[in-house]
1. So semi-axes √(5λ) of the Cα gyration tensor in Å, computed for just one structure, reads 33, 22, 17; which one of 1, 2, 3 is that?
2. State the single structure among 1, 2, 3 that was used to calculate relative contact order in percent (Cα under 8 Å, 6 or more apart), giving 26.
3. Taking semi-axes √(5λ) of the Cα gyration tensor in Å, for residues 75-162 alone from the coordinates of each of 1, 2, 3, which one would give 19, 17, 12?
Structure 1
Amino acid sequence: MLKLTFFLALSVIAVVVIIRQIEARSIFFPMKGAPSVTGNSPAHEDVFFETTDDKKLHGWFVPAMSNNIAPVILFLHGNAGNIGHRWEKIRILHDLDVSVLIFDYRGYGLSEGKPSETGIYKDTDAAYAYLVGRGITPERIIVYGESIGSAFAIDLAARKSVKALIVEDAFTSVPAMVRRTMPFIPTFILATKLDSLSKIAKIPTPKLIFHSIDDEIVPFEMGKTLFDAAAEPKRFVQLRGGHNTTFLDDFEAYRSGLMKFIVELR
């Protein structure tokens, strides 16, 4: 009986270890090294700042075209690549005459460390603190998250004072995604939660939620579920196109939704 119990315990431990390895490799896909800069990129400044656990992070600060009191978008990117793959999005935002801070999470680009849920919460706090230290008041900060970045944006907006929240193709939680895509995995084992659904109702500031009805990765219903759970004021913009290309596939609807939201915030 003791041998059987020991064998079962070892088997459970082995399963947990394997699932945790699959989990880490299935959530974060960082590209290390210096992010590329395109020839027609807007003027920007390389910035570095540190987290509370002493990780040095790298980002770009792109100032607004017209003045230094414009809103500032703190942009939290998706789970793959690095900030060098977001120039098209940066240009669209910059054309709306806002400043943008985009940075690489730990383990991405030139940022130190290894990505994890708890670690990236520290990274977003450090980026927010960097903006405040730069003299940018919370009343000017718009937090914008795309895909997995939406979970970190929602978490930050639920804990910090910000002007507004924008999310694009957001999921409700990692366990909810796993139940849809890998139902054979018991979700209680998962270390990563990213539970946006339990947090979004705590955000009092204006919210803009984009989601594509054609999203092949994050179900459209998850975006609607987050919107329904969010407190007013809020706005939902339905788009068309793929998960990673919606903002280009349905450019006019995306850009007009952004513009209207930001203009009303000013």
Structure 2
Amino acid sequence: MSFDELARDIPPGATAQAAGLVVGYGGGAARAVAFRAGGVRLRCASLLKPLYAWAADRNDTWQHDAEPAVVESSNTTTLRLWLGTGPRVILSRLAERTGVAWAPPPTDPAWFGSVEVSAEEVTRAYSALALAGFFGDRDALTILQWMVRAGQDFGVRTVFPGKVAVKCGWFGGADEACLRTHAVTVDRHPDGRVRVICAMTALPYPDEEQRARYRAAVAADESVEAEHERVAGALLRSLAAATLAELGGAREPGQAPGAPG
């Protein structure tokens, strides 16, 4: 399905974004594509946890906190990294390493999920992480390998022919009449280039009873992944597939993101 076809099916009041980037050494020229319907920026929820882990202080407890933050999307360990290092320190380091500048909103500076991003910014930041990992940064490579193991993917992995690193984010705030469901993928071409694809959605969720049940489930620490899949899973996969098609080319099946080349 093309971006034009997707745009026709996106409901009023929704936001959907997708971006793809191919960069690196060897092969053809760098390529980038982007699509947006609706809002310019979205709260990222857990989408940036691998980047936060990369920029957090590297101390004796780093792996203990960073691995579950990436693999299990643990909020508890992410907060230890985020607040232990300092939100502005982490975001400043990411700006230096990736060229993408983000800032926590003044109304909620301590909450990592309050950072607002665009899909294009996410692809640029993750391409920097990937290139660093593939060319010598051991922490970055470790994070990418953790992303291959991450379980939460809303089926996005099925879009790709082999192993791919994935991180998803999701949330439905009490102050929002929408559900946000996001995904970013990273993989490496055999010639050394890096391909990053990001899909982000904020879809209307106006039914008060559904929202009350959702908030109760979150408060009880129950999984709400099935609700995000019901509302946004198909669109998220379609956005990723359309971006992959627009970028062109295919990675060799079985080429793991953490493979040396």
Structure 3
Amino acid sequence: MPSANHISIDSAKCVGCAECVRDCPMSHLYLENGKARAHDGACLECGHCFAVCPQGAVDMTNYNTSVCGPAVPMSEFDSNRLLEAMRSRRSVRRFTSEPVSERELDMILEAGRCCPTAKNTQNVAYTVLGSKQEAIERECVNLFRRASKLASAFSETIRNVEIGDDFFFKGAPLAIVVSSDSEIDAALASSYMELMAASLGLGAFYCGYFTACCRMSAKVRGMLALPEGHKAVTCLVVGHPAVEYKRTVPRKPLRKTVL
């Protein structure tokens, strides 16, 4: 949680409508003499006051608010088409050799950065494997090959798995490790990233085997150099798909409870 108050209110612009006061989740704002004011001490820096003020009287002094534009409501997108697109999403594990562009990578990472986090900690980090991707995959392959020899005596599933040189990243040009001290925050950010990748025409899948390697191997964790206190929650593997899915697939019935 932020440790200082960085909410600045321009009294000349403020008309005392109290929209910011009503929308503040932590009761950090109040009205005094017809003007909005902020209490001393920390706030969540969630930005609700900045976003809701009709006069643009609120600023957040420890952020670059000049890059913030008009809000675009999700209702602008056709909900039925959006749902059909979400139903059509597939985990892609077959990729072409075409690289992911810097623009596409930036948009995927920005989607993750925009995801809400508990208490607005924004404590999610993104490690693009880049030039180390091949070496890291090689280390993980060697680790899994050694482990599978031991496990195969007890598990037929492991015994039948072929661990090739591209077992983890499937020849994809991009792998992003999403890390945090909060599994929920990192997982939510990853889902935003995956949807952005799909909207760019890219394919993606979550490599759970890789995060298992991170738990098993101090060497792999050292190669990633994650921020202190972070653990690898997901590994999103991204590339241009070499497969086209023609239809949606069935799912189990909805489990719904109304209390």
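Readers should treat all values here as calculations from the given coordinates under stated rules, not as data from a laboratory. What you see is a predicted model, and the numbers here were worked out from it, not measured in a lab.
1. Among 1, 2, 3, the structure yielding 33, 22, 17 for semi-axes √(5λ) of the Cα gyration tensor in Å is 1.
2. Among 1, 2, 3, the structure yielding 26 for relative contact order in percent (Cα under 8 Å, 6 or more apart) is 2.
3. Attributed to the structure labelled 1.
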